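Okay, got some structures for you below.
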Structure 1
Amino acid sequence: MKTTKASIRQSIIIASLIFGMLFGAGNLIFPVHLGQLAGSHWLIASSGFLISGVLIPLMALLAISITKSNGIYDLALPNGRTYALIFLILVHATLGPLFATPRTATVPYEIGIAPYLSKAANSWGLLIYSAIFFSLVYLFSNHEGKIATLIGKILNPLFLGLLFLIFLLAFSNPLGAGSTANITAAYTNHAFSNGFLQGYNTMDGLAALAFGITIITAIKELGIKKLRQISLATAKSGFWGISGVAIIYLALIWLGATSLHQFKPALNGGITLAQISHYYLGTAGDAILATLATVTCMTSAMGLVIAFSQDFHRRFPKISYRTFLRFNCGLSFLFANLGLNQIIAWSTPILMFLYPLAITLIILGLLSPLFKKDPLVYRITTGLTLIPAFFDMLNALPANLHESQLLQTLLEFAQRFFPFFSLGFGWLSFGIVGLILGLASYVLKERKKTALAND
């Protein structure tokens, strides 16, 4: 049955779908870890984290709405078909079998099961756990039309109930005062910028682009067919879904900061979450956390594999949706068994390269009505952003690779000539200059057209 616009009930279902897809593995561990790093500067760090982890994903959904795109490829298409396809592959490889999707299995395993097994047994434990995890992800994702019902009505309420219990106990009996927690050196003077960069690790800016096609498919399944109403439903539901993520982020960051009064800074937020749940609930808390992490990471994994399979099936229609689904789940299972630490170490450089390109693409999408999607504006902005993004990627490579003389020479060059490079924002000035030059070129071209028409 066709409807002209989304009802309140339908908006809630889609908002819940967006929330469930975005909130996954990284969304649990990175905010808590940020709180421990920022200490009493947790609120300043939170503001940076919320911009990259909440505002940019919301802007991504709005960009998809404004441009009436079905996802990453359509949004990047003004840069050319080749660029759009390469960007699509890079983003989905990052969100898919290389980094984000394997992480959805390793995070709940590390915080819920690994502490109870010996080091020797952990490799077998991860193998068995990840095999079961991705088998269930494949089973649930096999029927893409049921994704809204499954995530929105069943898994999300279960996850929220478990998370609320931990928050309730922590707020009623705090571990300490966040305002007096110790601050690490990196967050003493640059809490905002470091918080912003930590938001990259959630990968939600990229995920929001990738989930565009899944969200639009789910909206159409509800009977909303007109392009304008699909865009409005995406924007409205996106705001409410991502607002829920923001509230949980603030609570988790505060929880991390207050935990410093009871626990030493941990290597990752998963360890801290396990310590907090055990502090309040003992062994029962461990079981709750393991369940919570598995449920939320599974919803995120489902969103990732479905978006991957839908987008690639759309680009390569001769290969079925289910073939791409099997490929993604199988490869994610293999990469998950490399372990969480290796996944995080190698994902950071890729994110430092992709995020600037994604942010500029999102901004161009939002501003596109001003210049009618003129490809020249896109290409100038993207071309200039590519240069510092490449150097940001080099700077984020693992420490053992920094010993190369060539790499040191390149980084010294960037440090000297790229504004804000040391803060991780070398792309910012280049992107702004590119946008200004692109818009100026568009205005001059339009004036020339008008002048010729009047002659």
Structure 2
Amino acid sequence: MSYVDEVLEQLKKKNASEPEFLQAATEVLDSLRPVIDANEQLYRKEAILERITEPDRQIMFRVPWVDDNGQVQVNRGFRVQFNNAIGPYKGGLRLHPSVNLGIIKFLGFEQIFKNSLTTLPIGGGKGGSDFDPKGKSDREIMAFCQSFMTELSKYIGADVDVPAGDIGTGAREIGFMFGQYKRIQGMFEGVLTGKGLTWGGSLARTQATGYGLLYLTDALWRDHGKSLEGKTAAVSGSGNVAIYAIEKAQQLGVKVVTCSDSTGWIYDPEGIDVALLKEVKEVKRARLTEYAAAKSSAQYFEKKNGEHGVWQYKVDLALPCATQNELDLEDAKMLVSNGVTSVTEGANMPTTLEATKYLQENGVLFVGGKAANAGGVATSALEMSQNSERLSWTFEEVDSKLKGIMETIYANISDAAKRYNMTVGGNDDYVAGANIAGFEKVVDAMLAQGVC
């Protein structure tokens, strides 16, 4: 049995109740087979795969807080510090009812390689809680965030672990958490990213993941002799990533015709109105039904099981920006039949393994989230740099650095795929390329630092 198969078998026994983590680990290790096989004796001796798939530590804790009725509520908090071989742990805090240890482990594992790809010195981690901010008052959210940070503050620091925002954790939540950290530790340091501009935040951070997704997509298309100008796109989601992916796509000449939320989706053949979408989602925090009510060309469809949602329309590029496993095999078949050219992931693992394989085998240019959505964490690392230097860069400076990072990521994953002759469907296998490029840097650091 190969070293990869042995480790995957062990992982399935030890983590049987964590399907998302197993899915991520299987996808990564399978794609790394050529690298592992070429170095099997060394990697076995140093237990590289066992070490890289086992978190440095998994922290789980109780989060008690008091709601507006005076009732004590209890949630569960998590922080998984996965690997710090190349820098402090870095990864977001997700606040959503679906959060559990397996999901946090999957996200933290992916973060190792994503952070490595940014070329910046940051390790991989992730955290969050099963708390749902939707429908809560500002006071209730503050109460939760303060309680959450009271415990989390024991394990993080500017040179130890630097959390950021994620689903459910925006500027408001980061502010409440930072205030509590400062109160407990008695110091002002860059311990969180996604901070407000007046207290250590970075310009362009809000736009970074969505903008970065399009910078990489543009590099991908240009490398294949194609232009995004005049093309049509389907986008899922309507949160931060989706909004700014749509905005940058339109700046590059792409017409985006869809977006979605947890209850349904919009199809707007005239193109999504970004200003209206921002008003509905960022200002009013409302459902997409309000977008449809305000724009006559838009149609709203309620989500039902078995429907393809935003993926059923004829588009040139697809940008999944919502959540994990949202694009399945049937959706992939629909996209291929409609002639899609590329799928680049704005969310974390939004495409199932079966759908990814089908898209690649049918000649679709596919880049996974580790590479394609790395713009957010890259700009978080740029925020860390500004905090360390006590400087604030202009929007144009940060955006220029972000564009350069995303273009470098594309060049590196393309190079890795070519070096190992990883092709599928007539194209370079960019999923494997991303995993290999991210893995090589982390493993070099692990070997240099000894058994730790």
Structure 3
Amino acid sequence: MDQQIQKSYEDAKTLYSQHGIDVDQALEKLAQIKISLHCWQGDDVRGFLFRDAELSGGIAVTGSYPGRAATPDQLRDDLEKALSLIPGKHKVNLHAIYADTEEKVDLDELEPRHFQRWVDWAKDQGLGLDFNPTYFSHPKAADGFTLSHADEEIRQFWIRHGKASRRIAEHFGRELGQPCVTNSWVPDGYKDTPVDRLSPRQRLRDSLDEIFSEEIDPSYNIDAVESKLFGLGSESYVVGSHEFYMGYALSRGKAVCLDAGHFHPTEVISNKLTSILMFSEHLLLHVSRPVRWDSDHVVTMDDELLEIARELVRGDLLPRTSIGLDFFDGSINHIAAWVIGTRNTIKALLRAMLEPVDELKRIELAGDFTSRLALTEEFKSYPFGAVWDYYCASQGVPVREQWLHEVKRYEEQVLSARYSLVQNS
């Protein structure tokens, strides 16, 4: 290891120890946290099951940066490159449309064997897998409704898909020796104000109950449900609102998924974490960066990311929280987007771990709000960067912006050739 990195780390350790912070212990804890990288960043949410399908369901990707993955092997290669630049061992989050199979199969017919190549790859890489049913970009979702559809035949199609997805997730968990988090999100809703808000929600409740009726060992699969404020085509009414899913999850023993972009523009999820985990055993986070609404920008080290990390650390909530990323930016290098977002998420958790939480709690309880404010502000400039550099070096990944050189090299050697092949075909 570089001597300057080592020296800066030792100096930082000494400084943090004056407030009772064990930096070595913090890094050991950090290394145990798995971030779930969303596969759909690598190919602009196209998938491989229906190669000619148009993206729909309120989802839009902007940009056409060259070199996106066009095959499962290319996507896995790109994920490997990204993961080689991120400290720690993590997970990959798959949507159902990313099945790796030559069979012509519909969503309700999917089986674990259609994802076996993903499982074999994850085993080889020492990774976990998470999963999502795909309730969009399909003819049976063309009118904007799936699990809440008034047509029983269409609704049953999506119920079968939900059941199939849970069996696939169970297979992931069993094969990889760690739970697969299966997250259900549906785009159902109306563009304009509906007359009947109740009936679609009753149908959604009943559909979810049927999907979850099959008992699956939670050591293999953790079910989560995700809300949304609104989307393209459902601006006035979304069936699966936050209130709906919070009530459903808490009454059915499921995990609530909070997506950072699925709320009002001035509403943040960091303030919701402790409330939900008082009553729920598990929480799923989709870390994203909304700019105007659910625009899913690459995660940056902004105030809300830091507050999310602080809430998880200060409340000791990490053991009961699964953290996944959810953004899709087609305007920049797809691999760089993964690396930037994941490294920032891990870095924010490290910053939170390097705060004198016990000391701050004692000060707060004593009513010394002056010292509370002074210390929290001073710790913003403590040398967490030196600790981060050491952590990256000790994990065998590039320090600071050195990772960008690797991405640029990969772009020249792999992505450019891939793009040229597509252009010439």
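No lab work stands behind these numbers, since they all come straight from the coordinates. If you're wondering where the values come from, they're calculated on a predicted model, not measured in any experiment. Cβ atoms are built from the backbone, for glycine too; each structure is taken alone.
Of the structures labelled 1, 2, 3, one was used to calculate Rg and Dmax of the Cα atoms in Å, giving 21.0, 64. Name it.
The structure behind it is 2.
Thinking only about percent of Cα pairs over 23 Å apart, for residues 186-377 alone, which of 1, 2, 3 has the largest value?
Going through 1, 2, 3 one by one, percent of Cα pairs over 23 Å apart, for residues 186-377 alone peaks for structure 1.
Could you tell me which structure in 1, 2, 3 was used to calculate P(r) over Cα pairs in 10 Å bins from 0, in percent, for residues 34-113 alone as 16, 27, 35, 19, 3?
Considering all the candidates, the number was obtained from 1.
If relative contact order in percent (Cα under 8 Å, 6 or more apart) is calculated from each of 1, 2, 3, which structure is the one that comes out at 20?
3
Quick check: 1.2 is what I get for distance in nm of label points 7 Å out along Cα→Cβ at positions 138 and 162, calculated from one of 1, 2, 3. Which structure matches?
Source structure: 3.
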